[in-house]
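Enquirer: These are the structures, in structure tokens.
Every read-out reported here was derived from the displayed coordinates using simple, explicitly stated rules and does not represent laboratory data. Nothing here was measured: the structure is a model prediction, and the numbers come from that model. Cβ atoms are built from the backbone, for glycine too; each structure is taken alone.
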Structure 1
Amino acid sequence: MAKNSKKTFYITTPIYYVNDMPHVGHAYTTIIADALSRHKKLAGYDVFFLTGTDEHGQKIEKAAAQKGMTPIELADQVVIRFKNLWKALNISYDYFIRTTQDFHEKGVQKIFGKLKEKGAIYKGVYKGWYCVSDENFLAEDIPEDSEGQKTCPDCGKKAGQVSEECYFFKLSAYQNKLLDFYTSHPTFVQPQSRMNEVVSFVRHGLKDLSITRTTVKWGIPVLDDPEHTIYVWFDALHNYLTGIGYDWDLASFEKFWPATVHLIGKDILRFHAIFWPAFLMAADFPLPETVYSHGWWLKDETKMSKSRGNVLDPNLILDVFGPDPLRYFLLREIPIGLDGNFSHEGFLHRVNSDLANDLGNLVQRTLTMIQNSFGGKIEKIAQERDIDKQLRLAFDSVKDKVFHFYEEYAINRALEEIWGYINQVNKYLAENEPWKLADDESQKENLGRILYQAEAALRGISFLIFPVMPESAQKIWDYLGKSTPIEKESYATLKFDGFALGQKTRKPKALFPRVKLKDFLAEEKSNTVQIAKEGHMDYITFDEFKKIDLRVGEIIKVEKVEGTRKLLKIDVNIGTETRQMISGIADEYKPEDLVGKKLVVIVNLKPAIIRGIESQAMLLAAEIDDKAIIPFFIEDVPAGAKVK
């Protein structure tokens, strides 16, 4: 309650491990957090949104060694990919923390020392089974298999036995304190079913927790005992304190702590709902208000993970659709607490039906009619009729419901309400048939009233969808002639009839071009073809290599593919003819800088349809830090020359 009275909202995502590339599962958590933080800003809250990367531990050591890199080199490389993805998804975080930052390491060491002084940490010897993949010690009650080994219940990988000196945290001393806290704070873990899981686990008994290692060197050392490295989960969880200013920005820390909500996946619930509050209790910090555990996005009915080979790269979707369709689909399709199964068919249905047909068509026909009949500016309208009043009052009701659902983290329900209202506006236009009044001068003010109601409704709709689809919402806002950003508006000030007459609107462009499933699948396949796969090499014979027709190509024309962020359509002369190809290199190269350049292209790949355009060749480029670097010819070589 104190948090609301201060009008502050502090939301966090987990910090993501840098031994993996970002995928839709990572994007889902971060998009939820972004939508909630945007909503809270519109509601008048002072918001702090923290995300970042977890860069210590045995997994990072091993992954870096396999690549012939140091751990920090690997971390630096992967961090760029996370930051680039968040930028492409319009993620508006306030701070991106890395656990290798100096202030974080010092903060963790300070808290560790404090707990050690209080007697909450002691030295002992640990013997047991340890899962490297999850950086976690297995419970003793997990049975051994016929070969005398234990399998991690979370990731399904074999664990190894370890015996080493370590420091322990007295987790057992906090069993009753935790149970008392859960009783007095029944909404601490959400949804409720997850709270039941946590309470059941704690009631079965807690054992002291090993929180240092001597066999892992890539981590934060214990200050007065540097042979010991602080266990990665103890290290990582404290980012929620250091990221908001603990031990380096007291004003920020006092303003925003305790956190309003830690948003996490259900696989790390135990760490956040049991270990984390116990650490905070021991160090005398106030506890966060809520740990909200969302479900997983599945692919082929299993959790997405690199080890299973079923991750879905969001960049493939972003290249075709931009950020908002993906944001909308992930937040509309399922309630936050449940699992969802990603399918291309389901995604495209949402894009083509909800976005292109329902919202996109409403924007297009409303603003086009205003352009054609009023030159973009309605100045006189007829008196409000009952049917007009119903549309106005319906918006007030929808706004209240949407606000409530956002507050309850029921984003899918908020979107259902908004789309119900979009359908009501479409029905209003269908019943009033403004297109039949357009040529009758005596009906000008009646036509003006109908189209005014529609544009006022669109203004309200753009505001309500802004937390989920900020780019599209701002475009609609701009088409309506609003000169200020949506963030300058608020739930308290937004009124249906606050849309002023005489507002000069602009001619719209299609917000959500329709895409056919076969075209989308073809593009995804063409973008995911790899000869060298991470972790191993697929060898081909020389005869197989000779089948690849490599030629010198001269670029003669380049233009951006409309409605995409990265795609360019390139006309290239290969000596005997001109081919067109689609390539996702717009972030690195401007069209005018490519014309006249010569490069290597593959000319005998099967053509692919990409964004409705046939791609008849493929250029070769190096990939460095997720950026395409094209090797151009410096010498004067003729177009069409064979490359061997």
Structure 2
Amino acid sequence: MEEILEIRDGCNTPDQLVKSLAFARYLKIYKREFIEHLQSMPASRQHEAQPRIGFIKNIEPREVVAILDNKLIASKEQQERNRDLVRFLDGAFHHYRGRAYSRLVRLHNTVVATDDEETPDTVKEKVTRKAQLLSKLILETRRALLHKVGLDIGVRRTQGLSVLPNVTAGEISGHYLNLPADYVNLAYVPLTVAADIQTGVNYNTPSNKRALPFYELPHNPFHPDSFVPEEWVSVALQVGAWLIVAYIHKSRGCIEMEPGLLNLFPFANIADIQKGRCPDGVFFFGDPNAQDNDLGYYWDEVHQVLVGCVPNRDPLKYFGYAKKPILTLHNVLAIRNGEMPLHCGCTRYVMRFGEETGDPYIADMLIKADDMGRVALQGGTDGQLRPQFYGTETGAFACLDGFSEQAKLSMHGREVGYNQAFGSNARQIVPVTEAEEVAQADVLDVLLYMNNFTLLEDGACTIKVDMSVDEAIENFRLGERVAAGSTQTHRGSKESSYWANPFPLLRDAQGKVLHPGLYEQFQVNEARFISEVKNLIARDEMVIGVAYSQLMAGVYQDNSDEDIARCGYSSRERIEQEGPVRLAEDLIGLIKKRAAVKREQLGGRISQVSVTVALIGDSRTGKSETAEKMEGILSLQLV
């Protein structure tokens, strides 16, 4: 297992830093990796590598301490060795800054105790301050060592990159979780409840796409007898209404999922943990003891816990295998709870009205879900059930292929990136909304299925809502889209997934039911949902239909060059940018119409209403791309 660096020491001076256990640990890691690199060189170069290997093997932390402490004039030979040693350490500094993975950890059990002086907010402040102080201390120590051996001469160059840890974690004891007896080993893994992550970092993982499904298992994939708590980190996540604790193996290729998850999901409520809440789900990423048939989830009926597992295999070391399984756990819990998970982007539009004309305009766009949410049928003061929408993620796992350069620039400084060197399907996790917005319930006003492959002639409306509910629902059930190649489906090929694949896929393209019990419950939920939607549409409170983003129409194999020219596109490549713009313009018009109707139904005098719109579709159907184009058209921000 390639080691990561966990820093638990509290250091305030360069002397304390070089005497710390963390420094000794990192020096050992760097020495080993450097020696392995030298040993891998061709035989013809080993005569140069061997002396260097001998030099590295003999380096000890006490020599570094001696350089900082030594006040006497050293011999010429000792001065030269000291310079060689500091040059080596400078290489270690740049390795730490660029290729290492480090976690700075602070325990904050008082946050769940009765001490009023410590709160989740004060913990976050302390965590951030610790990260900044460590970065400053490392730079100070580097400068001190260079100065001691006479290498800090001339212009001082301030580093363009910080040396912040990848993750600075505020942890509490895992024993605060109310874990069932069969899962008691998990209590020995400290629970991360606050964090500061280094952004602007790109992680390269062994895989860059999903190929295997995450389905229900007939057995529990958790192996308590072989679980070693010291090899794991855990993060308490609030995913929708449920507490899901993610356990991530500390090995390289797995641990890199941690900052992405921290940038994607909100933390669980510490007050719930303090009350001894049992997790609704536990998820293991990178389990070295799991077998191939342990990939999936299992409902532990006895303990009422949903268990998910991804084995430690290179083809599975991709952020999609962390995000999608966690959302699968959310969706299974939602279905079991009588709710409808929706694979969608959902935005709440804050609508205001001109003082003189009364015309509606979009004052703000607030994202409720980038990729997944759920609808619960809940009654209002009038006794009418309405679909209330809730989100799951505060971040977006954005594919950079379809975004403009301006949009990519707007992500800079907030992003955690994955596999940018791969070219296609390079991804970034970037925050897009607040936890309060995700958790807040809003009545669903517009529900549209995203068709990403049908070409429409210039001037034709890209939104079709003049259809029956049953006709619209068939589009959701069929779930057709043209793939971008981020999964096993070939780029440009059309595929079908029931309800755009609500994780897990409940029925395949041939109609075969894949999860009978869950599918049966989903049908019950769907029938209740459709019944209430029909009532709302009859009262003009909601619209449902199909939106045509045309995002992948240019690569769709059944669209001819003649079709593309007839629909007003100069080339196949232009469709990816221009198609979502057409949809965005039509969507703005629809939202304004719904705002006017809603205001009238509420009395006609209120100054503000919300219109909540969900766009259903799998990856690369145009959900995020259309939202980006709308922001550009509305000019809600100056970028």
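Enquirer: Comparing structures 1, 2 by mean count of other Cβ atoms within 10 Å over residues 367-374, which one has the largest value?
Expert: When mean count of other Cβ atoms within 10 Å over residues 367-374 is calculated for 1, 2, structure 2 comes out on top.
Enquirer: If semi-axes √(5λ) of the Cα gyration tensor in Å is calculated from each of 1, 2, which structure is the one that comes out at 47, 38, 20?
Expert: 1
Enquirer: Between structures 1, 2, where is FRET efficiency 1/(1 + (r/R0)^6) of positions 263 and 607 (r between Cβ atoms, R0 = 41 Å, to 0.05) highest?
Expert: Largest value of FRET efficiency 1/(1 + (r/R0)^6) of positions 263 and 607 (r between Cβ atoms, R0 = 41 Å, to 0.05): 2.
Enquirer: Given a value of 3.7 for distance in nm of label points 7 Å out along Cα→Cβ at positions 143 and 631, calculated from one of 1, 2, which structure does it belong to?
Expert: Corresponding structure: 2.
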